[in-house]
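No lab work stands behind these numbers, since they all come straight from the coordinates. No experiment lies behind these values; they were computed from the predicted model shown. Cβ atoms are built from the backbone, for glycine too; each structure is taken alone.
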Structure P
Amino acid sequence: MKEQRLRFETSSLGGRLDVTLVTQVPDFSRSRLQQLIRSGYVKVNGEVVVKPGFRLDGGESVEVIIPPPIPSTLKAESIPLDIVFENEDIMLVNKPAGMVVHPSAGHASGTLVHAALAHAPDIMGVGGEKRPGVVHRLDKDTSGLILLAKNDTTHNDLQAQFKKREVGKVYLALVDGQPPTPAGRIEAPIGRDPGHRKKMKVLPPGKGREAISIFHTRESFSRHTLLEVNPETGRTHQIRVHLAFLGCPVVGDRDYGLRKPTLPVDRMFLHATALTFTLPGDDQAQRFETPLPSELEMVLDQLRKS
């Protein structure tokens with residue numbers, strides 16, 4: 001595939017270069033366009049501009065060079081997937097616990113992305129070379145619904161829905177102990193733990209990024225509580241960190257909870273059970289659900305009998 005060149009005249013209003021490009025190149029996200037600018041692929045009046053925030057006065061001639069995609073080293077792997085819904089634009093997968101979403105250090109194969117490439121080869125390169133199709137993420141040991149986009153237009157649309165907090169997310173979490181109240185709203189900023197760089201932590205105001213989680217009790221047991229959690233933001237490890245901050249960590253979470261699980265589970269009891277979002281071309285949002293995996297349902301059955 002050869003490079004593409006797009007040329008246009010800016011409006012009389014002017015403004016930031018990256019914001020102007022978003023209106024002219026709608027198939028690309030703002031972050032992707034900012035990368036092109038910084039890499040020298042954008043000219044204004046014939047001169048290369050490398051600052052995304054470059055101010056346009058209006059009436060300039062702009063040229064955008066879109067380089068051909070870099071051949072990916074990712075290889076498809078024939079790994080079974082539990083596909084909840086699929087059309088020409090998306091795949092909605094029920095990810096099992098233990099599966100990593102995309103390749104990373106220590107996980108060069110066997111990821112959801114490798115499996116998705118075998119099922120839908122056209123997602124190669126969608127949204128980026130290293131994480132094709134990935135719109136959002138789930139932790140390795142969290143099971144449940146995850147969205148993959150099959151084309152860049154859909155990828156951008158879905159990411160915009162997440163950014164605008166238009167996607168409804170429902171998780172089920174079994175926790176040790178009980179929260180201070182049966183239901184509540186946690187507003188506690190999250191950032192990197194200064195003492196453990198691979199972990200996250202609730203930080204003082206102004207130190208971390210805004211993080212909001214809403215919860216309510218589904219079932220109460222003598223030493224455990226089943227919670228429904230609706231995260232309004234999508235910070236790394238958000239639910240796990242927020243629940244541990246309340247003093248009721250997720251059962252089986254060895255990073256933020258107890259080193260030795262209080263129940264016979266070999267994974268975290270955290271499941272992404274529902275997603276509500278708008279499919280490309282639709283006007284109304286749709287809700288998709290997937291039940292608890294059998295190994296987690298068995299844990300609840302034992303608690304109900306005790």
Structure Q
Amino acid sequence: MCSLLLLLMICFFVSPAAAAEGKTVRLALQWYPQTQFAGYYMAKKKGFYAANGLNVEILHGDADSNSLDRVISGEAEFGTAFLSTAMQRWSQGAPLVNIAQIVQRSALMLVVRKASGIKTINDLDGARIGTWGDTFQLQPEALFLREKLHVTFVRQSPSFELFMRGGLDATLAMWYNEYHRLIAYGLNPDEMTTFFFSDLNLNQPEDGIYCLDSTLKNAPESAAALVKASVQGWEYAFAHPDETVDSILDIMKKQKVQANRAQQTWMLARMRDIILVGKQSRLTPVLNPVDFDSTQRELLRSGVITTDIPYNDFYKELLR
């Protein structure tokens with residue numbers, strides 16, 4: 001009787017740990033820890049990955065790493081990336097597949113000072129525009145090519161000092177991040193004019209989850225489990241914003257990333273806006289064929305890609 005009781009106690013205490021081990025996979029994120037990636041961090045913290053049989057190692061991004069490079073090289077099995085960037089890499093021969101489109105509405109925007117006199121996109125002809133590099137220029141380049149406008153892209157620092165001092169006519173910003181930072185610097189919303197690319201027929205959704213085609217073929221159950229648990233993580237994050245912000249701030253502190261509660265709270269709220277679009281109450285991680293086609297059309301027009309990409313080869317729906 002004692003032996004049986006001891007065995008039951010051992011099973012009771014060991015089983016949760018064993019279940020938490022699961023299959024180890026690595027998920028590479030595009031940037032430093034912040035609430036832009038809250039769903040993945042919460043899926044790990046709340047045990048959603050473990051409950052779905054996975055031990056997920058989250059690889060933080062930084063200024064010197066590229067999430068898709070890490071996937072292509074085998075450093076990570078899965079990674080998050082912009083749709084346009086992934087399509088560009090696919091056209092260059094990287095056998096990537098989109099297994100979940102988390103963000104549905106592009107958060108990329110152009111910001112100008114109202115005092116500059118710029119009121120429409122056409123007023124940007126000849127302008128100097130701040131950017132952070134090639135990844136963020138695909139949409140602007142498509143826009144200016146379509147409108148036959150000539151602009152000069154200028155590499156800017158995260159401080160926005162050049163824009164704030166009047167050295168730039170416009171700056172690129174993400175709604176959930178840099179736009180709030182400009183407000184924190186002292187620019188009131190009524191002092192800025194904003195142009196959302198999603199409102200200019202250039203909705204190229206950003207963060208999706210990608211893996212190699214071989215990874216999906218060899219481990220379809222792991223891919224499906226990662227998507228399912230990530231969706232659960234995002235839904236938990238939106239339902240518990242205060243807890244989520246606390247958790248992300250703790251991660252940022254441990255990674256020595258500058259953290260600001262007001263900004264991270266704003267970011268999480270805006271992520272909800274671009275993930276749960278319209279009247280959605282549940283996250284549906286489907287790559288909209290209309291968004292895919294329009295993104296492909298603009299990338300072809302601008303020469304970023306040179307051949308059609310079949311939707312059914314590029315996107316694989318894992319949650320039904």
Exercise for review: Could you tell me which structure in P, Q was used to calculate distance in nm of label points 7 Å out along Cα→Cβ at positions 59 and 259 as 7.2?
Suggested key: P
Review point. Upon calculation of relative contact order in percent (Cα under 8 Å, 6 or more apart) from the atomic coordinates, which of the structures P, Q produces 13?
Key: P
Check your understanding: Which one of P, Q has helix-only ellipticity at 222 nm (-39500 (n - 2.57) for each DSSP H run of 4 or more, over all residues; to 500), as calculated from the coordinates, equal to -5500?
Key -> P
Check your understanding: Where is distance in nm of label points 7 Å out along Cα→Cβ at positions 147 and 203 largest, in which of P, Q?
Key -> P
**Study point:** Among P, Q, which structure scores highest (criterion: distance in nm of label points 7 Å out along Cα→Cβ at positions 91 and 291)
**Key:** P
